[in-house]
1. For the read-out mean projected area of the Cα convex hull in nm², a value of 15.1 was computed from one structure; give its label from 1, 2.
2. One of 1, 2 was used to compute FRET efficiency 1/(1 + (r/R0)^6) of positions 38 and 102 (r between Cβ atoms, R0 = 35 Å, to 0.05), and the result was 0.70. Which label is that?
3. Ranked by Rg/Rh (Cα atoms, Kirkwood Rh), for residues 110-149 alone, which of 1, 2 sits at the highest value?
4. Given a computed value of -3000 for helix-only ellipticity at 222 nm (-39500 (n - 2.57) for each DSSP H run of 4 or more, over all residues; to 500), which structure among 1, 2 does it belong to?
5. Where does the value 3.9 come from, among 1, 2, when distance in nm of label points 7 Å out along Cα→Cβ at positions 142 and 230 is the thing being computed?
6. Say we calculate distance in nm of label points 7 Å out along Cα→Cβ at positions 30 and 222 for every structure; which of 1, 2 gives the highest result?
7. So if we calculate distance in nm of label points 7 Å out along Cα→Cβ at positions 54 and 70 for every structure here (1, 2), which label has the highest result?
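Just so it is clear, none of the values below were taken in a lab; they were calculated from the coordinates. Note that the structure is a prediction, hence the values are computed from the model and not measured. Cβ atoms are built from the backbone, for glycine too; each structure is taken alone.
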Structure 1
Amino acid sequence: MTKKCTQADQVIDTMKRLGGYSTLGRLYQEVDTSHWGTKTPQESIRRIVQASSAFFRVQPGLWALEECRDDVLSRFDLASKEDSKIELFTHGYFQGVITEIGKMKNFLTYIPAQDQNRKFLNQPLIKVCDTIKIPPFSYTELTGRARTIDAIWFNDRRMPHSMFEVEHSTDMQNSFMKFCDLQDFNTRFIIVAPQNRHSQFDKVKERTAFRDIRDRVFFHSYEAIANEYNSLCLQESRKGWI
């Protein structure tokens with residue numbers, strides 16, 4: 001008797017096809033759930049990945065097959081578990097996620113030229129973002145300062161809508177200083193970091209030097225950014241069902 005293919009089997013087979021790893025958002029798009037008989041298949045996919053020992057979490061929103069652990073960790077240069085390599089991968093991963101979110105929101109996305117060869121999963125960031133050449137939205141000294149921001153979304157007038165700094169372990173004060181220099185623009189300033197750094201963010205924000213921007217700088221955890229990405233991927237996949 002042929003073994004029935006379960007929902008978990010479908011998720012595993014899809015992840016194998018994707019190289020042994022995937023974001024939840026990509027799984028929402030790639031797993032064929034047309035016969036699952038549920039109005040919320042994405043919740044089923046999420047439960048399967050989070051509850052099954054067949055998967056392990058690489059980063060918030062990024063999962064891999066346990067049977068492919070060695071290959072995936074080697075591919076991402078994480079096999080040694082060195083802090084510096086984990087931070088490098090994490091930084092590039094969230095630069096890529098932020099960029100993908102911006103593109104789905106129809107912004108022009110920018111990544112600094114010095115980061116163009118950092119990897120977002122299986123490709124360099126230069127292939128993920130729209131440009132590594134910052135639009136000339138102001139004086140040279142100000143665009144020069146903005147050029148070092150980890151990720152920027154520009155609106156259709158080529159003005160900066162949102163600026164993001166990914167702070168895995170470094171001093172957040174440096175990012176706040178960049179934001180201070182760019183405060184005359186109608187721009188959102190966002191620190192993206194692990195949730196356990198939120199209290200550090202609050203302390204830095206309350207420093208007198210940052211009084212003028214403290215109401216414009218926001219903290220987004222890695223999990224919150226990953227959830228936003230996954231939700232937008234789901235919306236994109238539903239466009240094809242209508």
Structure 2
Amino acid sequence: MMMKKLSALIAATTLLTTFSTLAAVNLDRTRLIYNAADKSSAVTLTNESKTLPYLAQSWVEDAQGNKADDMLVALPPLQRIEAGEKSQVRVVKGVKADGLPKDRETLFYFNTREVPPKSEKKNVMQVAIQSRIKLFYRPQAIQRSGSSHPEQQVTLRVANNQLVIANPTPYYFTALAVKNSLGKNLKEVDGETVAPFSEKKITVAGLRLDERTTLSYINDFGGVVTMLYRCQNNMCKFEKNVEA
């Protein structure tokens with residue numbers, strides 16, 4: 001019985017992995033920044049199929065996974081994309097957008113679900129694959145310039161068997177990896193998002209931070225930036241960026 005359950009689990013996992021690699025409608029980015037001063041922010045959708053048209057259904061959710069049309073709206077909510085073609089979805093402000101915090105970013109999620117054309121074959125299972133990326137609404141009061149690097153204010157420390165990533169900035173911070181001076185992973189933190197003016201605590205038994213430790217994060221453009229930290233008494237502060 002145990003082997004049957006295991007086989008079923010493996011089969012289901014393989015099926016899901018296969019579906020994720022067969023998505024026809026793909027987004028041109030892994031995150032979206034909506035600057036409040038702009039009328040809209042756009043995402044480009046590409047139908048990678050060479051033969052079939054697809055419908056693309058798009059919408060915005062809040063951090064709890066609820067539809068957020070009163071805050072941010074995806075337009076058009078439904079469109080047809082021909083084989084090999086591109087199209088855009090614009091995110092615009094909803095009727096309650098002015099009520100969003102003005103001193104920090106707000107996290108949303110942009111979603112696109114592809115709807116394949118009806119198959120003419122019998123007994124064919126069709127799957128609607130959904131893509132979901134983070135959408136950060138950035139109020140006008142904290143618009144960033146190219147010369148500002150607020151991520152450098154993020155600190156690391158260890159307390160009570162917990163790795164603490166402290167983010168004193170008004171921006172969301174997405175951590176990727178914490179490594180020692182030899183490049184060895186001290187703790188997997190892939191995709192850990194730290195909200196503005198808050199801390200993220202990750203349980204790690206017996207962890208000590210090296211005098212030199214690196215912290216990698218994802219920037220506004222989806223790129224990876226690695227920062228070198230100098231640590232004293234289990235408290236680490238930014239020293240310099242590490243060249244790729």
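1. Derived from the structure labelled 1.
2. Numbers: 1: 0.70; 2: 1.00.
Only structure 1 yields this read-out.
3. 2
4. On the way: 1: -12500; 2: -3000.
The read-out comes from structure 2.
5. 1
6. 1
7. 2
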